[in-house]
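Next up: some structures, all given as structure tokens.
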Structure 1
Amino acid sequence: MIEQFEQAVAESKALTERPSNETLLKLYSLYKQATEGDNASEAPTNMFDFVAKAKHSAWDSLKGVTKESAMQQYIDLVNNLKG
């Protein structure tokens, strides 16, 4: 599965259409969960850094999801984006 995940990561960077911000956030959070596990970092303190806050929140929402499950969800999402 790791090879499939790495392939999906490479393919996600070569998509012909740029995914929506919501989809990009989902890709980011699944990638972080798959590679690092649960988010242990502190929430961003700059209240105007909306991107960092959104990324942190999205990754945090996957707490408890296994790395393997996150990898599979990432692979599935990239395959859907490819059509």
Structure 2
Amino acid sequence: MMWLLGSIIIGLLAGAIAGRIVEGRGFGCLGNIIIGVIGAVIGGFLFNQLGLGPGEGFLGELIVATVGAVVLLLVVNLITGK
């Protein structure tokens, strides 16, 4: 059960950070969590493909999730034309 709480907290923070980097604002609590959790999956995949491995500890996981969330938002912006 603790991993779920940790995932939600990391997702919330990663989504908020990525929102500020890409859009200049966050997306609200639920939006940040969704973007951050999807970003964690994308970031984990990208880091694995680059041979960097998953992030270790809270900070490492936050970095991986934030990078993935930024990539997600950039792709969405390319698709929507923003």
Structure 3
Amino acid sequence: MHVLIKGRVQGVFFRAETRREAIQLGVKGWVRNTWGSDVEAVFEGEEETVKRMIAWCHKGPPAAGVERVEEKWEKFRGEFDTFSIRY
């Protein structure tokens, strides 16, 4: 799953909290800020677990103001061993 999270999502610990949530759920992949003030992420894992991660992204951490989450299901590649923050 490739997601783009829009709204007030930078400067509110969105990446760190996304990583914490993903690790807790056992989801692999990465998260990063975009140049356009959004947050982008890729999630790999069991479908139901990834859906839980997406549901979390719709609200984010307490200081976030998520306006929308663009979701794109992609073919599973199994390319990640962990969940990381990309810079």
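Rule-based calculations on the coordinates, nothing more; no lab input. Since this is a predicted model, take the numbers as computed values, not measurements. Cβ atoms are built from the backbone, for glycine too; each structure is taken alone.
Suppose Kirkwood radius over Cα pairs in Å works out to 13.2; of 1, 2, 3, which structure was it derived from? Could the numbers behind the result be given before it?
Working: 1: 13.2; 2: 12.3; 3: 12.6.
Traced to structure 1.
Have a look at 1, 2, 3 and say which one yields -21000 for helix-only ellipticity at 222 nm (-39500 (n - 2.57) for each DSSP H run of 4 or more, over all residues; to 500), as calculated.
Values: 1: -21000; 2: -28500; 3: -8000.
The structure behind it is 1.
State the single structure among 1, 2, 3 that was used to calculate distance in nm of label points 7 Å out along Cα→Cβ at positions 1 and 25, giving 0.5. Walk me through the numbers on the way to the answer.
Values: 1: 2.6; 2: 3.7; 3: 0.5.
Source structure: 3.
From 1, 2, 3, which structure was mean count of other Cβ atoms within 10 Å over residues 9-16 = 22.8 calculated on? Write out the running numbers ahead of the final one.
Working: 1: 11.9; 2: 22.8; 3: 18.0.
Source structure: 2.
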